[in-house]
Each structure stands twice: as C-alpha cells, then as structure tokens.
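Visitor: See the structures that follow.
Quick note: the coordinates plus some simple rules give every number you see, no bench work behind them. Bear in mind that the values here come from a model prediction, so they are computed numbers and not experimental data. Cβ atoms are built from the backbone, for glycine too; each structure is taken alone.
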Structure P
Amino acid sequence: MAMQRVAVVLLALVTLSASSPGCFTNGEDAGVVPPEDLAVSPSQLVGAQLQSVEFSASSPMNVHVPYLVLDQGTGLFTNGTILHFDSSGSQTIEMIAPPNIRSAFFLLGKGDEFAASESWPIRESNQSWEEWFESEDFQDSPYSWLEHPVLRENRSGFSAEEGSLHGTGLIDGLSAFQWLEAFADPDSGYNERWGPFTLYDATYMRSVNYIEGYLSGMGWDAQIHRYWISDFNYAVNVCGYKTGTMYPDEWLVLGAHLDVAEPGSPPGGGTRIGAHDNGAGVALVLEAGRGLVEFDHRRTVVLCFWSNEENGYDGVDMWIDNIPEGVTITNYLNADAVGTNWPGYYTLVVDCIPNYDDEVLGDQWEMIRMLEWVGIQNNDISDALQLGREIFNTEGYASMKDVDSSDQKRQSISVHDSDRGRSDYERFADQLGVVSVDWGSLTGGSDCYHAECDTMDTMIDMMVTDNGTGQQNLVESFDLVSWWMFTAAMVLDESPIYD
C-alpha cells in the first residue's frame, strides 16, 4: 500500500537528469504525440527561478509538467501539473525551473486515459530521465517527451572556482557559503556556543539574537524560547514561524542545532567554531528558509535552531514538551554536520526514521523514494544515488559516517533508513512518531569531529577534488542540500508522509 501511495504523492516528481539534445518520441506508435506539436516559451528557462512558461499545442494532447507549479487561484504550490489540450491552443503557468540541470523535460500523452494523474508512468526514484527513456518499459509506452533548455545565471563578481555557478536563484549555495564564512569567522563573536550552561551566556545569546534578527529580516515571525533545565542551566532555542493558510495547526518543521561541542567532548576534545558541526546545518536551513518564507503554504512552516544538542537534546525536548495544544507535527527535516560530501569524495548521508529493522532498507520507503525523486529533480545525481544505495547495502551505514574513505574518490549519496541517527530529528521520531529526515556526512571518521580543527578552512580543504576547488565544491554541496530541503518541504506541505 505504501508503494501505491507514493506513486500518487510523487506523480509530479517524475523528474529529470538526462540532458541529451533535441527530443525523443516513440514514433513507431501512431498514437504517440509528436513532440514538435508542443512549443514552449521562453526559448530558454532560467534555472532556480519562478517564471511564467507558455505551452502552445498544435494538436490535442495532455502535457505532464513535473516541477513545482504555482496555482494562481490558491497562491499555493503543487508538485507538478497536467495541462489538457482538447485542440490547439496555449496555456501559461508559473513554475520553478530546475537549478542544476540544463534541461527541463515534459511528458506528452494522448487520449482521455492520460488525463488522470494515476495513468502516467513512474520511473525508478534513483533513475535519470536518460536511463528511463532508454528503457524497454518507456520504449514500449504510448508516451513521448520534449526536452527544453534551462540555463542558470552565474553570480557576477565571482569565478566558477569561487562558486558563481551556484550563486543565483530563489536560494543558492553561494549565499549559504558566505553566511557560514561570516558566522564561523574566528573573530565573529559567534564562536564557543557551548550550551548555554549559565544564567546568561553572552556568546550563546549573541548568536541567538543574531539568528532572531536574521529570521525577522527574511520575514519570519522570529521568537526566542528559553526553558529552565535546572537551577544552574537552561535551554534557549530560536525559531521562525510562518502560519499556514489551510491547516495552521499542522506544523512542518525544519531545524538544526546551534550549539557546538563543549570542551572535553569526545572524540576530539571539543571545538570553538564548529563550522561543520553544526554551523553548516544552520546555514543550510536558513537558506532553505529564505526561499520558503517568500510563499504561502498550506501548513505552518517552522524553522528552529536548537540548543544543547551536544549535551542531551534539552532544546528540542523542551520545545516538543511545549507544543501548543491542538497542534500536530507532520514531518521534520534536519541538517547536522553536512557539507563535506558530494560532490567531494565523501558520502552525503540522508537518513530517514523511524526505523524498525536496521538490516532492511525500506521501513520509510515512501520518504526515501520522495527524497530521491526530489534530489534528481534538481541535480544530476542519479549515479551518486545508485552508488550510495550499493554502499549502504554492501558496506553499511558506519562505512559512510565513521570511516574516511575519501582516498577511494567515490562521489556518492545514500538515502536510507537506519538506527544510527544521532541528532535532534531522533526526538521527533521517538517522541512523536513523526517521519523525520537528516542530511549529514562524515563525523566519527573525521579527525576534526568535535575538535578544534572544525573550521571553514578544514571544510574547504576536505572538498578539493581532481576537477574542482574546495570552495567550488562546497558551494555546490550547499546548493544541492538547500534546494533539496526547500523542495522536500514544498512536497511535504502538499502531501505529508506519515509513518
């Protein structure tokens, strides 16, 4: 039953990865719509931007648009749409073109049977468009497809080696990189966020106040939540809220912990800056939030930055204990120790819980499939996802988190369920039964895990590859994850995934 549900939920995410020129059709089948019967304008879409796109048909057809589409009537996004043409004519929609693939793909069908959403085919979630179109299943189907160019603008004033290729759009990796670069600067005043452990920890509160101001400036209803833990210490979270227009008492939450490992923390003895763990997670949630706050949502969207993750989860536990009466949490998305991963030589680990059998991939198969779809919707990562699936099945979760295998130069992404989660998202799954996700990467296998060398310079050094600078790859990684979180939140706003 879960597989049937995901087929409906993810209809609009039958997404993209191939970029071969021109268009393809099963021309031997007389019932197939010739791709030349559909024209798309403008002639080149702008990647990572919301834009008006006109579809002009010269014959009857149905066009499946597998991207985020803004419904003009409700002002809400849908996860794709189907355009019906009973005869020739034009229709215009508002859609977000993919940020990191040079083509958009549209499926064409003919006849009433293709007007129903469940009639359209679904490709494998970690399969590229190219693989799917070349498969026997698609070759034998009564569908054709149209490929249309997409070009993302470069950020002016920056070189490709500095991240200009991922520096424009609704959200972008270069902005996240620049935010973390400033926040993690040794002279920024936001370091040594160890707690807080005292009545008033000046460094920690300086960071909290800064985040509150940053959220308010973006348009969130920013709030600081202070909870007494004992006579000697307390937990302080900072959260941003955007009330839903249809289901305000259903909350979709994104979060990251703001504190860093205090002195004496194993295995590295603690850190002052914590760029990777967890300044990067904070930066990526903020960047996803920069896009989310621009639009209305069905459900209330919440961004929270937790205290005390490194010493007992007090921040998230207290927030959960104080959820207002009548409010339910639909899903939770987390970022912790992420960034030094694909396209570098470390695995991007995307963990989905609750998990009931650590030896079997699939307790949260519906969420796994959605996340793989969303990842491929925006980025050319099908090979990385397939390699990540292989590594998980043959070497296990620990090989990606606790072993530095960068010398193998594998570029992999693993989306899975596992019992190994060690971050705030565990609390949503364990205490509320909420299906939760974490984006993370190498921790225990890094010499700088909970150590003084957890700095931006270390992250940049770790991300150097044979064909890219450390900054270039780190910016691309930040772009990948921030867009992944943004798009997943959009999907889950329309259709939450329950355990």
Structure Q
Amino acid sequence: MSLKLHNTLTGQKEPFVPRTPGAVGMYVCGVTVYDLCHVGHARSAVVFDVIRRAFEHRGYRVTFVKNFTDVDDKIIRRAQEEGVPARELAERYVAGYRQDMVALGVRAADVEPKATEHIPQMVALVQGLIERGFAYAVDGDVYFEVRKFPRYGRLSGKRPDELRLGARVEVDERKRDPLDFALWKRAKPGEPAWESPWGPGRPGWHIECSAMSMHYLGASFDIHGGGEDLVFPHHENEIAQSEASTGQEFVRYWIHNGFVNLGAEKMSKSLGNVLLVRELVKRHDPEALRLYLLQTHYRHPLEYAESRVGETGRALERVRILFEEAARAPGRPGRAGTGERFGEEIAAGRRRFEAAMDDDVNTPQALGALFELVRVLHAYRAEAGPADPAFQAGVAELGRLGGVLGLFGGTGRGAEPPPELRERIEALVRARGEARARKAWAEADRLRGELARLGVIVEDTREGTTWRWRG
C-alpha cells in the first residue's frame, strides 16, 4: 500500500509520488518569534515531525526545512515595548522554541533558516517578479499584482472577484488593486532595514517562505505544510509569487493541520487564551502531552481538555511497565509460551499500524493498533514471563513502531546520555558558553541547534547554563 496524503490543493487524498524516487523535500512554515510558543504551535510541530518520521519509516530520504520568521511587525512592536533590539528579542524566542520542541520530542529540522539570513535571496526574487511584469514598486514598497496571475485562488477556493476588503486584505490606496500584497516594505524610522534597489526596507512575510523554501529545495518540491490558518492568504500568495517567478509548479502536496480549540473558541494570542508549552510540560509528562496531541487526526480540530492529558499519562504507564519488565528480564527464568501465535499477533498489529499511517497519517487508528499490542503484550507477559524471547521481541517491535510517532522513549527526566555522548554534549555546551561570552550570537545559536538535535535542553539562568538530556 502506498502512502496517501490529503492534498489541500485538490481537496482529495492522493497517493504520494515524489519528484525524485526515494526522496522527499518538505517545507513547513515555522513560528514568528515574538513570544513563547503555545499548544497550537506544539500541535503543528508534532504533526509534521510525525509526517517526517512516517516517510522515514517507509524508507524515504527526507530533507525537512522549517523556518523562523525573525523580522515582522509583531517582533518590532514587542522589541520597542521592551526597549531591546529586534534581533535580540527574536533570538531569545528562537532559543525558547527549540527548548520547548526538545521537551516534546520534536526533532530539529534538517535546515532551520531564518528570514534575516536570506535577504539577498528575497531581494533577487522580488526583482525577478518586477522584471517579469508581476510586481511594481511604489515609493520604496513593492507589491505583487494579483490580477496578473490568473490561477490565484486555487488553494483556498477564494477567487479575486469574490474577495472583499476585510481583515485579511491590506488597505493601501497606492495599490493598483486592493488584493495586491506587499513583497517589500519601505523602512520606517527605528525599524530593522536592509538595502535594496527600492531603498532601505524589509521583506514582506509571504516572500520570505518562497525564497527560503526554493533556496533549499528547488523551484518545485514535494510537500509544503502549516496550520490551516495559513491557507489564505499566506500559502495562496506563496503559490502566486513562486509560480509567477519560475513558471513551474511550486508544490505538489499541500498539508494543513487543524486548530486547537479551548471550548468553543480557537486558541490564539489575539484572544488571550493561549496555553504555553513551557507551562504545560511543568504540569504534565511531556510524552503524555505529545500522545494527547496525536489522538485526534491532524486535519481535524482538537478540543483541548486538561483532564484528558492526565488520563493519557496514565495510559503511558501501562506501556512503560512493559519496557521496564523487558529491561529487567535478562537472567530470569522464563516459561515456554505460545510464541508462534504471539508472533503472528505482533505482525498483524504492525500491519494495522502501517496501514493507518499510510492512510493520510491516521494517528488515532495507529495508536489504536499500538495499544492493542500493549494489551497483547501484557497478556503474554503474564503467561510466558518477561524473559521469554517472543515477549522481548514484541516489546522491541512496540518500541520501533512507537518511535514512528515519537513515543515510548520516556520523558528523559533523570536520563543520562552514554559517556561518549556526554563528552560531546559538554564540549558543545562549553563552546556555546564561550561564543556567548564573545557575543557571537549566531555561533551560539548554531551550537544550541546542534545540541537540540542531540536531544539536549539548554537553559540559561543568572547562575549559569544548565542542560539536560531527553534521550
């Protein structure tokens, strides 16, 4: 069975056919770093982490790119309120995001580009759009001319003649059409700015992702993802400016995850009803929180309930008992069990799990298959004992399949890395401390990213830097 994905562009589930056999290029819109991340960010991050793992489980070579938007109106406004440089504020929340992702078991992307490090690519893309007749400059600003792109609206189903001025359409009398969107913004006093052919300014939000995704994955690639709130206008605008620039199909498969709701309301910072990941992982087992987020299919809205996360934690305890028993079992006498029949049950569970994951990454059904295996393993342990080879093999298989969801690896509380890994971690922590002392922030950030990839959470306090390994 081939892996099928729901493609927002067509509104249908489609078999995945990569542009390059055996390889997947995937770009996911990351966070705008002006605050700590909330459970809505966590859901999107966990969803695409699992999609990446699902491809790897099927043997694909995945190149996963997830950006940071580190220049934006919200970042500038927050930095001005705090009286700090926008770059300093952005770096603080990049570090905070990475710390939260390690706590949730979300692997770092292969490439994590920042918008401010790719200004030349953005300027070149804007200049090319002007030269091709799709964009125009006005008093230092540059706009994309939507009516020049006839396919505008394919992703969202919103046609230009049906759209009206409103919350998602920027009003500016200098535009040729109210739907035209900014590619480059003229600098205002006190704002970060870069030189361009149109004068000092900064990129528009939409152009950032087009420039970064195409820089790392090429003019056309396999998968672009993000939250469903990005379908319009962000992803619609990305398609328009990218395809107008290259004349090629930008992305084959568009994947969007649903919102996290609190009661009847969508959770958002603008509504003031956010649940910060930093606080949630203090109240709950981080692995239980991850498991809870995967119990609802990624395309459906998730109704967050604090009590349900606690229930999920109790379900995890039944799983951990199996791994603890298997780890303690060597040297214990075991009774002969019905290993052949048991092996068939494990194989059937694996087939159910993989069929669910191949069906648009259906994590609720995949979890159902895993917890049925947990039930079977507990029954077999009672019959044959934890030293039985079939039980040991079954627990190992449960661990492998759970790893596709990023689960059953423990919380890392009190976990210790192997000695050779500890030496590498401590060397990286020392190097990062030296970089911070030199105010070499880019190098310090790179080292933090490398530590995150090793499963290390770094915390900077007034007393110094501490770290812990999640495993």
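Visitor: Kindly point out which one of P, Q the value 76, 51, 49 was derived from, the read-out being Cα extents along the principal axes in Å. Numbers along the way, then the final one.
Guide: Numbers: P: 76, 51, 49; Q: 82, 54, 43.
Considering all the candidates, the number was obtained from P.
Visitor: Hey, another quick one. A value of 12.8 was derived for mean count of other Cβ atoms within 10 Å over residues 86-93; which structure in P, Q was it taken from?
Guide: On the way: P: 12.8; Q: 19.4.
Matching structure: P.
Visitor: On to the next question. Out of P, Q, which one gives 3.5 for distance in nm of label points 7 Å out along Cα→Cβ at positions 158 and 246 as computed from the coordinates?
Guide: Going through each structure in turn, the value belongs to P.
Visitor: While we're here: Out of P, Q, choose the structure whose coordinates give helix-only ellipticity at 222 nm (-39500 (n - 2.57) for each DSSP H run of 4 or more, over all residues; to 500) equal to -8500 when calculated. Present the calculation step by step, with values, prior to reporting the outcome.
Guide: Working: P: -8500; Q: -15000.
Going label by label, the one that fits is P.
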